[in-house]
Structure 1
């Protein structure tokens, strides 16, 4: 039995004992005596909220000329505002797993099957919901949620334009247009951008996106949102990825030097849209619903693989994987009825939800072309070959969730969340090759969650949660012989305990322990992507946020984890006991200070990020070293005529640390060198 299980069991027993001692009959009687139907109870400051409502900072996020992710954060677990993010986690990594690939995405708190990353022009923010941040949030997921918010034309009319420039040819511009009151109760937000980007390996791409959010508020507490965005990427040069030959890392090659093939350009078109309706239906009853579409079409797709790379920079074989045109689209949505009522004088909320998705994608038909041996120190251009693609396969998933969730208060000090969803999952794969039999799978599991939050004192809260769910597995990487194949959905589970301490109104501390387990898919010795065993990630995470003076925000976070593998492949010595690419230590610190108690036009910020060593190969015999990066930034606010202006300067990796990114399949790319970015915002 693991240390985590022993600790968790002891803590749950302690919670039960504390409840027995701290919640006697008089406490319940006090709750019954409290007025019902939403009447405030005494000493509301001692109570825990039933729902995780947006803070004032979150609501303000779309009304600033230049958003500030640090100042608008509520913890160190992860938040993105505009193009900047803070915290330990991101939309692509939470506690060692990818919540987007797992299907754990919400848009305006409603179920959304994301194919494309939502345009930062339409998304006001993205918040990582783990631990106590899921309190009052219906139907959480075992590996965490990514919750997007949409921008809206809340009030007034304004036009914001921005231009940006980075070293080595990265430049772009964008706009935000807000038109409130274009008709009674109607507002329009529109945003778009164009970027001519250059990555750390000097590969180039041209990206553009334009979209809108139309809001309609015909009466109190009723909101209708319609949104759409269309985007595209052209001339996106394929980045070479490095796979080592043995137990030695590649040499530190020159950064910002393109080693790819000029003709291996990727091109993609994207389309996203949806409709959200929220309205009251009766006393305490409301409807929350959303219907969404997300889709993309790959017009051309290449992967540049450098395999068998040795310590002297020799490339054993260089290969290009070229894929034919393909598509990936999803219809998804949720219909939710929420009933609020009072029970024993305490506020309660019951949600009945029907969620679903219909996803169809094509894959396969690719061609692998060997370019022979090479060197990391030579830009070895080859003539563009002639491609002979095969027919593509089709992968279709239909999934329905019918769920009930109950969030409420048992006493003034105790809140709870309960939820369960019956899932009907079907997956069919139609292979183009006649000799390959089609595959049809299905499952009907029950996903459930339960949590308790106990206010031990006005400043100290204890939170515990259990969750069981069903999530998507990652798609096979390009190096796999069955590249782009997607396994059937997998069952996941999580247990966690969190202690929250607020020593005063300006400081919040969170300390949590978690354990997550799920099936482990990766490459075997034959480079086939398949089930290899079980991955368990257990650890401790810490978050601290402080606002000691007006205009100053400090964030700090750390996660100490012990990801481990078990199963047949481990027992046979095919893989090691640690998953590829996952560190045991991750720490981050953010600081933002607007001078003169928040009234100065000048502010400074920095981000310090540390990542521990990570395994590179399946056996775990080769690791990349730990790395620490430092980013520095400033904002200067001023007026020019009728325009409010903000100049943003940001230096990334100012210490010029050299390090390696490691994917879950063992692919290496180096981190970006020191760069400086200039952005100028103007709001009219």
Structure 2
């Protein structure tokens, strides 16, 4: 790992509990049990708004907002002690390191301080730290000590002319907290958005709480109000690596949505009071809106008089607080509002399970039923979100970090699915530990265009498997168009051989070509490697995983599977971006899909470079590809299923579609439909009706997981 650091970058490290995969975790979402402690939650929340660059302490509020929108590249790490020790060689020479810890970790902090060339700044809640974050905490709390450390650094490094000039020309910023001019709601649905405002140096002078209610309207108004207020302050213009909005809905493990299961029966059996049992079940876990509730009872009671109920409620409250904290990190990193969606979008495990079953059938009746079920699902989810949030997301964003376990990418916010109208980065909200780490993860990777021109394929099929050579033939066909991309194919027949191949892989892009499957909502997903069912979660620490992984296999991020999908396991093992599959994919179509990505590597990137563009993100790259692929799907349906265009028209429209996508034109799909209208002599409304009728297409079987916006493709040496 190479950190993107300047002399004035701050490396912010929070010391987490020592743990491993066997450590106790919270029941419903999978956070490390120890961090349910309010001390961790409170201190992590404060840690999230620390300055990330020494230059920030010299900026006006306006300069800070502009800097965070355009140049902000934080280096935030949540590390357990053993991980920090292994990480030391990368950071011990750096001038500005902040170690935030709980008092219980004081001994560990004392044991490593002397290993740094420049003494790290320590922050905690006790008198032994350099900064006590319990005393008058705000975003300026590190300013004075950072200023003193900067002067010491310049004294020891008098060749750093730019830093000497910084000290001579700039004075410390005004540490007065200003009123943003609007109220705080101080609620879980607005806290992440409000924390961005507080990080700019504002202090809310008035708090107006959202009245508790089982209805969602009050929460939705508060979410939109807070988001609009932040956009008023921060604006919408950002660096390409940032997301315009963070859109999320907290979930629990997939299998726990089966509320009549044996597991839930065992949990609720311990609660003897029927009213309390119903309150926990329906008010907390089955609440379709925002977990607000009003208790109407003839006899008042204290929930905490029922220990089993209190334990469940306390744990879920802590999980929701940690979810809010994860979103807070993302909002601050992106300078973006967070939009909380209602719980109801997570309650479709039965429909999704049925959808996956139907996707494996090939009869005409079954295909029609599959498409009908798909349309019902996305229509229901859209209605559950509601028109106010739909309109806000549609109008205020082109890029989204999506934090949900539901396939929200399939829902059409504006005529076609979200995965084609927006640049999407997706982070699963289960397991909670991964969610928190991925949300706070801020490492940026720079990759030169030419480094992407070597692609490794790890393949595992039996010799008589009819699809064994399909991907190889497709990749070579597309690579041979301009002979710029080198394809390395490695055949493996066991997990041991797979691990060896991964250790020998030096490509930034890896493709897995094999069969995939999963064991349902309570088991892992796997790839079939020879006779071995390989679970990617078991690969952690055994082999390095490249930055970008493309999965040409079925069900690698199965829509009805558990959190432990093969794709998610690769993220845990170090990949920044994984292209996974929601559903079983057709081998021939998947081969062409992957082949077109390979051709795009050379064709598109070379074309972009000629336009004088310095860089783009992998998220931009793959979004453009998804859009072209969707155009292909729709045009093929118009030609083959509806016969409204012929082959010659198809080719002409296909070229036009690629042009409008690759030239970043607004309303690109409307322009494609307009072109089809001219060729077919059908009006645009009728064509959009056909698009709705087509429903799910092959491109929608794929999904983009991870932080692809953090991979920056550069063109200059």
Structure 3
């Protein structure tokens, strides 16, 4: 049977339908708003694989080219590997849903969201997130939803839920929020140096905006009436647990206080091996359970120390930032570079300047676009002392890179003022928490080292949360273990004036306004401290670009002269680039960017372009070339492709019988423009130029 529900979200109608399409999936919905339609399916296998030790949830999001009335631009003309945008949307769907499955549910579960129709004003990614929750709600999967997502913008001081494309252009923030009925589950977005108070208002505006969507999903689930599976609570071997505690607890108390990450992990591994060996005979075949109890012991001890004593793994209190060391100009041939180290987290970041040729072409549902600012984040296995196959960047690397890119993009100069393509690359060389925020700090410093006139330095910090009942502790600058053992990873980046990007993931059922407000305030204090440490090395952009970076000079020509610059089949522009070696970019507005490391080459290119677009002026002298001799005069080229007639009567002060007595083809001759008729024909005179001196 087909069931349909509708919800209103700030003036936009969202329709969710189930029972018509993909009926063999555990749950499936078609969700629609405007002309955007997304099919979302959820399948949860009936049993878990033998020996499965984690919850294998996968999320796939795909935008079909036909949804935007396009044919894929690839050689094979079909959809291929996910784009970065699709990968980021997968993460947005996964993160708020994953914590809402019960412990002990280890069955393969897959969500597939397929965009089948799309318009610019109704974001398919937001609908896919809502649809994923709705598909799980109408399935028998033990999902403790619903959840709903919304994008929040602000135009002229007014918050807008799911803004149109035009409103997004005007908005000073773009925040995606996932929420349940009572709490915030996930936050991600960027802002133009917005205050923490304004961000908090935006987040909880979004939470209120989705309440109708949550109610609609509950209504749909009630109509379908599918019973949820029972997931038995894991059976705990209390006798074995007691023996593990007795053997390992005291040593573990000391181990979790070892400050150095490698030494701490080695100590915990030694305790684990020792305990497994000690219990092997008494509890045969219990190695897996023993290791799980050891992990629980570590989890509980670390959290207990923080909640009760305010003391963290490495001895810091909840607000202290690890030691910071920074260098710039670290890579001598890079246009800009920085080495940023915070505790045991380290990043080498390089900034490279390019021209329009280096822009990234983006093929999306809505057409082609060009990306002028790129940030690539790399996380090699050696950064955590491991080995692995080095394949293409994974979802995590793409997500971390985009977060850092958003943080830095807010402070870039306007492209008209700084017409470069900018690429930032962050190579993480050590990691013990918050490597994406190290990328933000290093990226900011590398751009200043490159001479990019950013509005202000940007720093980032990762905040954590330990929550036990009503007690909680917010942690600044979390370690990797604190991320693993904690309840929240909340990354905040910005300038001294305000936030430019943020991302929050949680492992519990949600966080309250009080916790979020406290975390944002504590993050600001930490961010300002980090900015102060960065300023000790470099606080503003260098006055000059690197000597290895291209210099871009901008000139303007009349729009109707663009064709003269390009020439037939690109002949003219090709002759300029071949003669000078410069790179030239011509825009439809008449703006021409000339890029070269050689000033003389750039000046010559400008001169050649000026000649191609120059117009004759009456009364002005020109050094021309005789192109053709006629009985009545000579045609003289004063600019490439532009010539005028020197009539026989204007050749000399005395009467000239034969033009060839005075001029021959190829001669250089000084002439004066004495008129331009209505048809644009140029009249030249050699006679009036006699005795005058020509200066270019």
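Could you tell me which structure in 1, 2, 3 was used to calculate distance in nm of label points 7 Å out along Cα→Cβ at positions 329 and 433 as 1.4?
Structure of origin is 2.
For distance in nm of label points 7 Å out along Cα→Cβ at positions 249 and 657, which structure out of 1, 2, 3 has the highest calculated value?
Working: 1: 1.2; 2: 2.9; 3: 12.7.
With respect to distance in nm of label points 7 Å out along Cα→Cβ at positions 249 and 657, the highest-scoring structure among 1, 2, 3 is 3.
Can you say which of 1, 2, 3 returns 0.75 when FRET efficiency 1/(1 + (r/R0)^6) of positions 105 and 337 (r between Cβ atoms, R0 = 41 Å, to 0.05) is computed?
So the calculation was done on 2.
Figure out for me which of the structures 1, 2, 3 the number -9500 belongs to, where helix-only ellipticity at 222 nm (-39500 (n - 2.57) for each DSSP H run of 4 or more, over all residues; to 500) was derived from the coordinates.
The read-out was computed on structure 3.
Any read-out appearing in this document is the output of simple, stated calculations on the displayed coordinates, not a laboratory observation. Note that the structure is a prediction, hence the values are computed from the model and not measured. Cβ atoms are built from the backbone, for glycine too; each structure is taken alone.
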